[in-house]
Structure I
Amino acid sequence: MAVQIVKPRIRGFICTNAHPVGCQTNVLNQIDEIKQGIPYKETGLNALVIGASTGYGLASRIALTYAYGAKTLGLLYERPADERRTATAGYYNTAAFHQQATADGFLAQSLNGDAFSNEMKVETLDRLKADFGKVDILVYSIAAPRRIHPNTGVSHESVLKPIGAPYTGKTIDLNREVIAPVTIDPATEQEITDTIAVMGGEDLEMWIDALADADLLAPEATVVAYTYIGSSLTWPIYRDGTIGRAKDDLKARVDALDERLSAQLGGNAYISVNKAVVTQASAAIPVVPLYVSILYDIMNAKGINEAPIGQMRRLFSEHLGPELQPQLDAERYIRLDDRELQPEVTDAVTGRWDQIDTDNFLELSDYAGFRRRFRNLFGFEVEGVDYDEAVETELVF
């Protein structure tokens, strides 16, 4: 047992600890949003969520459980607490989800390890065979900085850089909290290749191969992966950069998987294009904290902003729920970024982007909200939590 008072250790976009009760409260709030937003329907679905501990993956798991009674196996790569430090936020999120789901009578299990590895694939197949059966829906929600290729042993590092020419723009210096210029050099060919290896679709393809070979894909199985496109302000370093190339690879592989699943099982594979949200990864990307701060101020004023759980409420109640046919655009994307990309929203964001500087950025953006949401990710500044109270930090699931 390790009971202690936990205070945030944050500098800029780096947070090195997490608050277990704050993370638990976040999870319970997300469960409540699904329970209030989607009428419950018992389906008996088996769901495999790869990348299940934070963000869209966690929200997907909550939505599938509390809207449709899905039995979920979640894969994550999180650090438990030890004598020197707290667990990661994703670890505490998972412990909280397990506790509540079990109390509510749902089957929820998790495996903690490297989802890119062959060992984790074998362990997952064994667990599915023992406790779940065939997978009805697979959610792929991995955002990783590094992948050791399971067959070659080569370590690939992803980068977020432009391609072809340097990018110069503006960003928030999160340490000094000022607007500052930023220049990002273009990626090398090796960096492009490595980013595709980490963030592209090869690993998802390997997962489908492994499940199919083990006869663990159910008839009419559904696969969904997540991506982001965003507005033209972020395209030079995102859509047109290294991550964009990786997402192109993901798209091509998902389209091929859709044809394969359709022919073999009557199933489908989709990509959902989600809106910009605050994550630890996005906070580290130059330009994005400023863009999101402006975007959220505008979307909040219009009453159309959504956290990941709101996006997943829409995805699984309007597109991928039982007996639903997803609404697809011309490129076969599910578009949950439709509100972010409304012309009146993008025009307003661009207008403020051109004007914003250190003197006015607090008035022209919701930077305070961005900072609060970032701290919320780690269980801090969560409403209703007493941060002067000692809490148990060594939890298990």
Structure II
Amino acid sequence: MNRVILIKYGELTTKKGNRKLFIDTLYKNINLKLKNLNVKINRDMSRMYIEYESIDENLILKKIKEVFGIHSFLVAYKTSSNIEDINNTIKDVLKNQINENDIYTFKVETKRSDKKFIFDSQQCNHKFGGLILKNFKNLSVNVHNPDIMVHVEIRTEFSYIYLNEYKGLGGYPVGTLGRGTLMLSGGIDSPVAGYLALKRGIKLDLVYFEAIPHTSLEARNKVIELAKKLASYGDEMRLIIIPFTKLQESIYKNVDGNYSITIMRRMMYRITEKLSKKFKSLAIINGESIGQVASQTLTSMNVINSVTNMPVIRPVACFDKLEIIDIAKKIDTYDISILPYEDCCTVFVPKHPVINPNLEKCIEMESRFDYEDLINEIMNNLLIIKINEQFEKNKYSDLL
């Protein structure tokens, strides 16, 4: 039997005038994901069909699970829209399933887009149901809670029969909603924020602040591994490594200790805004969660945010830590994030960081040193790496 993978769009079907853009972007993203496999992809405004070599089926299904914009997907059996061919395919498909599983009840659901077909959808349900009852004596109909659903889609040239349907990631295809700059640390929260931004169709640049020798190359490699995980959901990404040491040391020499984290975050926002404008990003994205640490109270966020006019998106702002951890485990970033290598946000944390900073005090403390020159120096010494899920550090040892 000829098998195809059938993809359903879900939320994309609500896009009306922009629907073609979303479907075309999804088509491009799936092609990129499967570029090393022998596949042929066809699409229309309601479905996408992948024809493939049978030996690649499990790998293709695994890769499709990492593509945003897919409501659900399934392996379907393709046949002509001749009633006898459909009947024979239904029998063959069920025979394979019954031999492998304990199945006692079924329900047939038919969708008939070919309105010239000899039976309407309800008549098809009765015809195909009768066929199954006649050929499989141990099966009975259960319309409320069947052991197996037999789906039949009848189109003009071909029909598709399938049983199991798998849930996709949903969301929008990456790239349909513009570009954002993710402030990626080595912690648990920011990779989850990046994943959720990708789900809403945002293509990401990644910014990592490091302060060698106060932070280590192991901490950088940890962030590279997190970037690879995110790239598996969004293809190649630009990882921008910020040499933050001189500016961070200047902050701790010139700023009151309890304000050091607030001032440091304000500098990070300034730099991230410059990078966003340089790479035509439309928003700053980070993993801040309200009240989780001193710099993430509403007062702190307001004072820190005041240095930029760009939109700042905080996808996990209203999640508690356990909710964030659950997502981190699901997307396979948690075990990387908990590796014991500190980033520059944690190496100089004061004992009593201010939780309700005063904006005028921040401005006064920043006037004590020439941070603009230090930021310009940083912008001239960026390390930029292109990361995809196949990235190998040993091939780029001269950069790292």
Structure III
Amino acid sequence: MQQKKIQIGLFGFGSVGRGLYDVLEAVESRDITIRRICVRDKSKDRGVEADFTDSADELFADPEVNMIVELIDDAEAAYHIVRRALEARLPVVSGNKRMLAYHLPELIELGRQTATPFLYDASACGSIPVIRNLEEYYDNDLLVSVKGILNGSSNFVLSKIFNENMSYDAALRLAQELGFAESDPSLDFDGWDSLFKLVILTIHAFGIYVAPERIFRYGISTMNDADIRFAAEKQRRIKLVGHVEKLDNGGVYLWVVPQLISRNKYIYSVEDEFNGVVIKGRYYYKQFMFGRGAGGHPTGAAVLSDITACRYDYRYEYKRMNSSTPIHHTDDVVHRIYYRYRTEEDATLIHFTKVRERYSSHEWNYIVGDVNLRDLVSIQEKLSGKEVFLAAYPWD
């Protein structure tokens, strides 16, 4: 197939946009160039010689621009950029996982109608090509689960806590200083970023879209020293994990939750800003993918991979969405969890079907027991703002 010379209309020049710029400079590609960059403030000195504009219309009106790359942090604006590109039949690459998590079914259909490539591997797991592997290698009924560390920022903080005995606040400050965490860390540390990525991965893994608001999400922002001590006593580490799994009855459940991970698990040793994804299937058991999940250059390199794929007219086929095997979303599954609380009122928030361990002291209290995921979904809003913490506590 004849290669196309790509001239990019780039939206956004933050960490990832600059990362893409640097990567293209390093590879010295003459066939892929950034023709124009749309930013909020074109007068700002960004230290590079490039054609900046603050008008989206200028990019779309430029006849030399034959691909749109969207790397902005405004989900609503990103949606309109991607939609406009597809309607104009311009191949488009996106990195905005929040936008994708809420609008992906609509954009998939628009991409089909216009027969226009629309790629976003860089939106999930940074430099790890999980989406394309799910599309090309795991496109059958053997796939059982996708589970892993999907957020490099939170993993960096947890690594510093468990490996270097840093406090949560000190580890967070370091992550912010190094550019791994934003000034408002809630997107990463309350599990939102992992949730958006999990929604995207689930479409490619099992062919089903589950809206973010239907999925149980719990982060690490309320974790304290008592929880760290509990994990150490059990010879485990706390990791923030996104998990989707298919049950024998054809149901698929999803959740994003801290997990107490044992030493024999692949993701136990995934440290710092790295991501690690375990793909499990019948007959081939488990396969592990590992790579940097945060930072402008790793993600910029992933964006370049999508751009290169577009040169060859590659597009996702969404094979699992066309499967004849019926798949449905369910929350009716029981897990063992660890739940730390302070007051008796908070203790009654969660309905345990079976209590396996209980501890009380004047400083902290916890319960280990079995909980139906359906019950956790029903109380998710009530858990917000409480002086409590919960984590999945797998049996192995």
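For the reader, a short list of remarks on this structure follows.
- When distance in nm of label points 7 Å out along Cα→Cβ at positions 147 and 379 is computed across structures I, II, III, the figure 6.8 traces back to II.
- Computed 1.7 for distance in nm of label points 7 Å out along Cα→Cβ at positions 315 and 331 - originating structure among I, II, III: I
Read-outs throughout are calculated quantities, based only on the coordinates presented, and are distinct from any laboratory measurement. The structure presented is a predicted model; accordingly, all values stated were derived computationally and were not measured. Cβ atoms are built from the backbone, for glycine too; each structure is taken alone.
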